[in-house]
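Structures incoming, each one as structure tokens.
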Structure P
Amino acid sequence: MEIAEINKLLSNLQHPDPKLLKKVKLKKGHTGIPDEYGEGNQGEYNEYDVIYKILSEKDLFLKVTYTTDSYASNDAVTGVQIVKAKEKKVTVYEYE
């Protein structure tokens, strides 16, 4: 991946270019404010990750971490990582 392409990916994470990135998953993280209209304690926040597929790469994804303020609004990007998908084995036990 070229530096110019990485810079294009990172240039506008609030509104990603659909020709470069495709949203594939939203993963909730820390939840310090119980609902989106409630007010949390001072310094409390909610956090979530959005995973985007980098369309020009076979197996690379962009993980963008967003954090809210104590009013559960004003989302800000607080982390960015380029990651690979990892296969996970899950065993499910069922009864009849």
Structure Q
Amino acid sequence: MFAQPVTVTYTDGTVKDVTLTQWSIGQFAQFAQSRGWTIDPASPGLLAITMLRYQAFCEIHRSPDTPKPAFDRWDQTVAEVSPVEGTDSTVFPTAPAA
């Protein structure tokens, strides 16, 4: 399982804590593919910033019962999406116990 906590800071100073998941990675992959972008996961370059922002957008608007704004509009309201240091938690369920 993959989980990466991030902090979303909006241009108005509002802060929201969000956890990125495997689901939002898949959402970004579909987003990138629909635009014809090729991304090297080992070295995404500046697309890593867009990936973080798009994943945060997806997780915040994950509920199917709430309206979802266009990413470009939402993105203009965001000052920064920052990973929470020291909390990357990739768990391999088949790995031997420590």
Mean count of other Cβ atoms within 10 Å over residues 19-26 from the coordinates reads 16.4; which among P, Q: Q
Source structure (of P, Q) for distance in nm of label points 7 Å out along Cα→Cβ at positions 51 and 67, computed value 2.3: P
Of the structures P, Q, the one that 12.0 was derived from, the read-out being mean count of other Cβ atoms within 10 Å over residues 43-50: Q
For helix-only ellipticity at 222 nm (-39500 (n - 2.57) for each DSSP H run of 4 or more, over all residues; to 500) computed as -2000, the structure of P, Q it came from: P
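Taking relative contact order in percent (Cα under 8 Å, 6 or more apart) as the criterion, which structure among P, Q has the greatest value?
On the way: P: 22; Q: 46.
That would be structure Q.
Every number here is computed from the coordinates shown, using simple stated rules; none is lab data. Only a predicted model underlies this, so the values are computations on that prediction, with no experimental measurement involved. Cβ atoms are built from the backbone, for glycine too; each structure is taken alone.
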